[in-house]
Structure 1
Amino acid sequence: MTDGTLERHGDRQVLRFERRLDHPVERVWRALTEPGEIAAWLALAELDLTEGGRVVLSWQNTDPEGNSAVARGTVTALDPPRLVEFDTDIHGRLRWELEPDGEGTALTFTADAQLPPDWELEVLAGWHIHLDHLEAVLDGGTIDWPNWSRDHMPEWERIRERYAARV
């Protein structure tokens, strides 16, 4: 499944994505846990990869006013190379689970957060496009972060509209 799902649980939302990546678990694990690799598809990262370790993710794409998000938190679960989970202040609990799938990897990503209702679609589309970025980077591509709005905002808007029609 490429598109994510959204479940509401009281004042919290759980966003879930399942992707099959054409790369072995070890390669995907590096992309999820090594700061230089994380920067290629998600955010600049400071990461102490131990349970209870510190996490700081500074997004490189900006909103129309030029602001970028910074998530601070801790590593709350770690089972290399199968599971890593961060509990962050602005994006909630972020959990990546990896399973071998033939020569590739089955990735399950969940974000459990308390979002204002008017942000659900934005966050759903945001995680969707970042997982697209992960696939692109794993396949040898790059993300031109200074030109993200020009290069990727139209696709983000299409993704958001697709979710708006469904959710």
Structure 2
Amino acid sequence: MKAELDGARGGAEDFTIEPMTLADVDAVLRIEKRSFTTQWPPDAFRNEIQSNRLAHYFVGRVGDRTVAYGGIWVVMEDAHVTTIAVDPDWRGRGFGELVLLRLIEEAVARGAAWMTLEVRASNAAAQALYRKYGFTVVATRKGYYSDNGEDALVMWAGDLRGDLYQHRLRALREALGG
């Protein structure tokens, strides 16, 4: 996947998304550390890539610099966004949205009909992005985040393979210039 983002997002840049490899883990861990107060253990991404057949992880790059990543688990017709992040220096350029779109497309390609995720109750920007892609809040997990006990909102999008949702994805992709 390749997208060119125009000046409305902070300058023309070539952004590519590729499957995450072991060679990407150090860059991903740097973004993880800059993005979250509690990080995944260093071996978590390696284990996901090497051992978890349900896991599908991707990195987003500008040139040869890794600036974003995301991952899902797909179990039969259910997909779960496990993580998604953009390096703080590269936020606000649509890269997180492109990674989310890639995750949704991967889930659909692997047969998922539903997708779920957890998001901090205070993360209004992420919630707005997820709503744009058809996610709705279906539950709250009290005290979900171990760093401060913040609640997580459980968001869900359904009928990913249906005509209506596929039309929405096409329109959103076209709006992104792809």
Structure 3
Amino acid sequence: MAVRTTIERATRSVMDALNPALNENDILDTLQAEHDDVQELLARLVDSSSGREQKQLVGKIKQALIPHTKAEERVVYDAVLALRGKEARIDGNEGYIEHSLADQTLKKLGQLKANTPEFAATAKVLKELVDHHVQEEERNIWLQVRQNFSTEQRQRMNRDFLSAKKRVKVA
């Protein structure tokens, strides 16, 4: 987990304890924590030289990434796509496309024999896809969310996101 996320979570915990009315997370806080977690798993995957560890990490990435992307599409991307403006529609559609590419790459990775050059190359491509996607999303989609949705709406989005994640079945 990134140091920044750890500090933010600790700060939030202290603030929640001092003011229980503020204990609802903003969707962007939840997404940030999940992005950091998946990126850490991907970095470990790319650096791993153990076939067994690689397969375990692919399973963890799948369990984290698939519910995240499906719920994010339903709750965040669809809300951004509903906004007026060409940029919002481009950003939302780009997010859907990048999620699809990551999903296809993750499926391929799950079918490959671990600890082979093809596995290593595919893991690297998945990490690069996710890193690129996260950078653009945190810059473009999140700007749309901050500019167009109130704190209360973002807290509602967070509740909806967490609920939607629970309904996603990972094969």
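Read-outs throughout are calculated quantities, based only on the coordinates presented, and are distinct from any laboratory measurement. Since the model is a prediction, treat every value here as computed from it, not as a measurement. Cβ atoms are built from the backbone, for glycine too; each structure is taken alone.
Taking relative contact order in percent (Cα under 8 Å, 6 or more apart) as the criterion, the largest value within structures 1, 2, 3 is that of 3. Quick one: distance in nm of label points 7 Å out along Cα→Cβ at positions 29 and 149 came out at 3.2 when computed from one of 1, 2, 3, so which one is it? Answer for the origin of the read-out: 2.
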